[in-house]
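K.L.:
Dropping the structures in below, format is structure tokens.
FYI, it's all coordinate maths here, none of it is from the lab. These figures come from a predicted structure and were not determined experimentally. Cβ atoms are built from the backbone, for glycine too; each structure is taken alone.
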Structure 1
Amino acid sequence: MALRERLSGNEAIAHALKQINPDVMAAFPITPSTEIPQYFSKYVANGEVDTEFVAVESEHSAISCCIGAAASGGRSVTATSSCGLALMWEMLYVASSMRLPITLAVVNRALTGPININNDHSDSMGARDSGWIQLYAENNQEAYDNLCMAMRISENPNVRLPVMVCQDGFITSHAIENIELLETEKVKAFVGEYNSDLSLLNPKFPVSMGPYDIPAYYMEHKVQQAEAMKNAKQVILDVSKEFAGITGREYGLLEEYRMDDAEQALVMIGSSAGTAKAVVDSLREKNEKVGLIKLRAFRPFPQQELSSSLSRVKAVAVMDKAESFSSCGGPIFAETRSACYGIENAPKIINYVYGLGGRDVRFEDITYVYSELDKIVKTGEAKEIYRHLGVRE
């Protein structure tokens, strides 16, 4: 029987890790992810898990420790935010290229400078091309569920890629919500044991990890990584379907909200989707045909699924909580516009960069975006494509 609790997003992640009982956790504190290893270290000290907890001297050391543990056949995890993820940068590429299924809980926070400890997605979006699977949560329940599914996805033999389980700093990480937990026995049965057949400690099957890769081989290995990321799409769907069978909570690569007859749609990730759903419900009461697409997986990017959903609408606003400084839009916008290329009678697409450094996105802000889409539908002109929301003039 499921257990009802009130937990913050950080507590939910730590609780899921306790239920899974990984082999190694290496961590260095950084706001707002510090609570995850803090809670988990208590479980270690109290003997509730037999995980080897390694208190390292930096985030670079944390991910390096996880790489060593995973290369030795262990299930390894860590957590970080913002500049901590940036300090891991070099090793993120090492972990993915070595095809090591590490789980990294990312509590999204703005990057310096200026110094800011509040939420946006600039940290994980900056690492979007590092070869890691990226899952994003709207709320605490989804953060818990994503963590429970993450290892099954990354450890699949057809994938073998590390995974970031992302949630919004402070907005979900520190806010307490009602949440439904699985019994520990069910979590353990669902996640299963990890028995890697590619381990540096297996004398019967010697492997080389991290060798110098000359031009004659490097590209083939990168193609293998790319194919693994393609494979991850179906694995995510399969694991999500199995998870729904024991919880009743269904997840896919994306979530469509009131999109059946929508003429206007927003595309976004993370906690702001909750605000957008409330706006959609309000506008639907006024007979406005609006909808929302929440991306759950950003890597692998659900190109076909998204283009199929957007082929039925007339105007789309892509919401980016990160600035890519490309002069033409944010990272989700670039991917979404690419996904829509080739659609017959493609919708007009605009981009809003919003919420940087924790800037509030209110009900009124999302309502304003839909009003701008309504203008586009009526005039057939998008005019300015690349926009910023909520900037003081």
Structure 2
Amino acid sequence: MIENGAMEVETPIMYDYEHPALKDYLNRFPARQYTIETPNKRVFLRFSACFGQFLILHDSNISYKNLPMWLYELTRYSFRVEQRGELAGLRRLRAFTMPDCHAFTRDMLQAKEEMMRRFRISKEIQVGMGISPKKDLELAIRMVRDFHNKNKGFVSKMVKEWGKPVLVEMWDKRLFYFVMKYEFNFVDALDKAAALTTDQIDIENAERYGIRYTDVDNKRKYPIILHLSPSGAIERVIYALLEKAYMQMQKKKNPVLPLWLAPTQVRICPVSDKHLDYAVKIAEDISKHDIRVDVEDRDETIPRKIQNAESEWISMIVVVGDKEKKSGKLAVRFRETGEIKNISKDVLIKDIRDKTADFPFRPLPVPMLLSKRPVFIG
């Protein structure tokens, strides 16, 4: 989002329940809030980044030249009071990490242009995370009938860009603060739909929060606001990836996570203790190239070591013995295809770097040697 012009902000998670604009918004939005009684006031925990970002813009001096303006936050965390029985794994939580990017636009024309731009960016983000819009997602569009009648070309353009049939829900009157929203829905193994990406055209909250800009005619006007979550809650993305992996298992395929996201990308399995130092040296060399690699140094047979790695969905399993030490080649088992290839360390590194280029990276968060790790039982 930053690469596409968004300004990253960080806003509070707790707000005064009696703030005039916030109180009105809470009554308008059908979400359930956690409320807390402090010694001198009643406060609530946010369920989105709207509150903080809108208050920032309320206190800003904005010109039409500044628009469109994007504010972005990865909320750690947002909160909803889900009732008992409503919680469902990573699909529905009481606390979640929500990427939230608001766009402030001059008018409906600019709002539609920005929505289409964000629509395309969101599709790219989903593909990058390992979720295919064409195969894994269904588009739903919800809008007021009057908006549709005035903007049929825009809606049709979005449907054509999606490339397959969509679900449309039409309202005769506006029920919420937005006149249109779309959702990328993931349908899981139980045929339950969960919204990931969503964006909304908000025509109400700029006035509610007193957000204005100075237009070219020097008059103060209210912008139209877009509410985008480019991916959906991070926890729900993980749920979708795990559900997708489960559906791969049903088709007799190895379940996999995208390589860039796999907790361990490469596991080195020495044939015996005498090969351990060589295995550690290879792992250290590989890890220098921003690759998460560990070493199975526990006292297990090779079949058992491979079985353990398979149960952890390790992307690439490397067996190291006398043959590999002598030849300089590595026997690499690729989880996604089930292939075993004899390749050099440099070729393995290049293959992984090519597949993970431009993706986020964090180093291994646990000791490289498996014997050094505590065993968590829950």
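K.L.:
Ranked by mean count of other Cβ atoms within 10 Å over residues 3-10, which of 1, 2 sits at the highest value?
P.N.:
Between 1, 2, the highest calculated value is found for 1.
K.L.:
Figure out for me which of the structures 1, 2 the number 0.95 belongs to, where FRET efficiency 1/(1 + (r/R0)^6) of positions 123 and 195 (r between Cβ atoms, R0 = 25 Å, to 0.05) was derived from the coordinates.
P.N.:
Working through the options, I get structure 2.
K.L.:
Using mean count of other Cβ atoms within 10 Å over residues 11-18, single out the structure from 1, 2 with the greatest value.
P.N.:
Top value of mean count of other Cβ atoms within 10 Å over residues 11-18 goes to structure 1.
K.L.:
Upon calculation of Cα extents along the principal axes in Å from the atomic coordinates, which of the structures 1, 2 produces 69, 53, 45?
P.N.:
1
K.L.:
Taking 2.6 as the value of distance in nm of label points 7 Å out along Cα→Cβ at positions 51 and 355 derived from one of the structures shown (1, 2), identify that structure.
P.N.:
This value belongs to structure 1.
K.L.:
Next question. helix-only ellipticity at 222 nm (-39500 (n - 2.57) for each DSSP H run of 4 or more, over all residues; to 500) computed as -9500: which structure among 1, 2?
P.N.:
So the calculation was done on 2.
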